[in-house]
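Student: These notes open a run of structures that come right after.
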Structure I
């Protein structure tokens with residue numbers, strides 16, 4: 001498959017999947033297994049799952065479809081994921097630091113831009129002809145990111161990054177008001 005076409009398809013799929021993952025935990029009646037890869041609260045950390053997990057899933061699918069076209073497949077994937085996460089974090093904390101509150105439309109835009117930027121960086125590194133001997137470290141870093149999302153869903157550090165601003169809870173703590 002043409003690489004440019006693949007990256008456009010991947011970007012669209014990541015945007016759709018990330019949007020769906022915002023709602024799947026609640027739709028599953030708060031199933032903790034679904035919470036492993038869905039946002040379990042409104043914290044910044046949990047919203048990072050909405051871009052990281054679709055990008056990781058598409059990286060795995062890409063192994064079967066486009067990996068052979070790149071000498072830097074896993075490096076491109078991990079740098080793209082880290083770029084997307086970094087953009088969202090920097091954008092969120094910069095604009096909320098300036099205006100003192102978060103605005104939903106800006107959060108949605110940062111999600112969209114984060115995925116587009118991450119996938120663009122992935123595409124650019126993917127096309128580099130020189131091979132960077134970083135396949136194993138890149139795979140290890142992706143696994144580490146995945147593990148951090150899983151562990152911090154159940155055992156989040158008690159710091160603002162992990163705090164649900166609506167309920168003041170962390171991770172899978174009960175949030176429903178009955």
Structure II
């Protein structure tokens with residue numbers, strides 16, 4: 001992924017672990033759990049020098065994101081209303097991420113359904129890869145995607161977090177899983 005030069009970051013403590021939020025002048029460009037798969041190189045511990053994003057907890061989009069995430073985790077928000085900057089992805093990835101935004105809270109979709117939705121019904125694996133590279137976790141709800149058989153499959157933040165997010169949204173009853 002390519003990120004705009006204006007990008008800044010801040011940290012957010014969620015009930016499911018620490019998160020990193022990143023924004024550009026256009027909108028929210030990243031939201032990752034710390035140490036999840038596919039973190040940008042600029043956020044990895046060994047990343048040093050001018051490529052590291054500056055911290056700006058007062059950035060208006062980051063402040064708005066933290067407020068909306070707090071409401072979401074408290075069960076007080078069912079939709080996010082944030083400007084997004086998804087331009088770091090390819091056109092294909094962006095089409096997948098836009099399709100994810102159409103999955104309402106309380107529901108799930110399969111990778112095949114996403115593939116059909118974007119007009120690429122045979123691109124299920126490519127859709128899976130794009131879902132896994134979603135830079136704006138939770139807000140762009142990649143956790144609402146399941147396997148063709150209804151199973152919970154990969155999540156860059158970990159299946160335990162995916163399960164917890166779906167439970168928070170009322171899709172899963174945790175007692176049914178154990």
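Throughout, read-outs are computed from the coordinates displayed, never taken from laboratory work. This one's a predicted model, so the numbers in the text were calculated from it and none came from an experiment. Cβ atoms are built from the backbone, for glycine too; each structure is taken alone.
Student: Please compute distance in nm of label points 7 Å out along Cα→Cβ at positions 43 and 59 for structures I, II and give me the label with the greatest value.
Tutor: Numbers: I: 2.2; II: 1.1.
Top value of distance in nm of label points 7 Å out along Cα→Cβ at positions 43 and 59 goes to structure I.
Student: Separate question: When relative contact order in percent (Cα under 8 Å, 6 or more apart) is calculated for each of the structures I, II, which structure yields the highest value?
Tutor: Working: I: 29; II: 21.
Of structures I, II, the maximum of relative contact order in percent (Cα under 8 Å, 6 or more apart) occurs in I.
Student: Here Cα Rg over 2.2 N^0.38 Å was calculated and came to 1.00; which of the structures I, II was it taken from?
Tutor: Details: I: 1.06; II: 1.00.
Clearly, the read-out refers to II.
Student: Please state which of the structures I, II yields 1.8 when distance in nm of label points 7 Å out along Cα→Cβ at positions 35 and 107 is computed from it.
Tutor: The value was obtained from structure I.
Student: If helix-only ellipticity at 222 nm (-39500 (n - 2.57) for each DSSP H run of 4 or more, over all residues; to 500) comes out at -23500 when worked out from the coordinates, which of I, II was used? Please report the intermediate quantities before stating the final value.
Tutor: Values: I: -23500; II: -9000.
The value was obtained from structure I.
Student: OK, next. Can you tell which of I, II yields 3.0 when distance in nm of label points 7 Å out along Cα→Cβ at positions 3 and 163 is derived from it? Could you put the intermediate results ahead of the total?
Tutor: Details: I: 4.5; II: 3.0.
Of the options listed, only II reproduces it.
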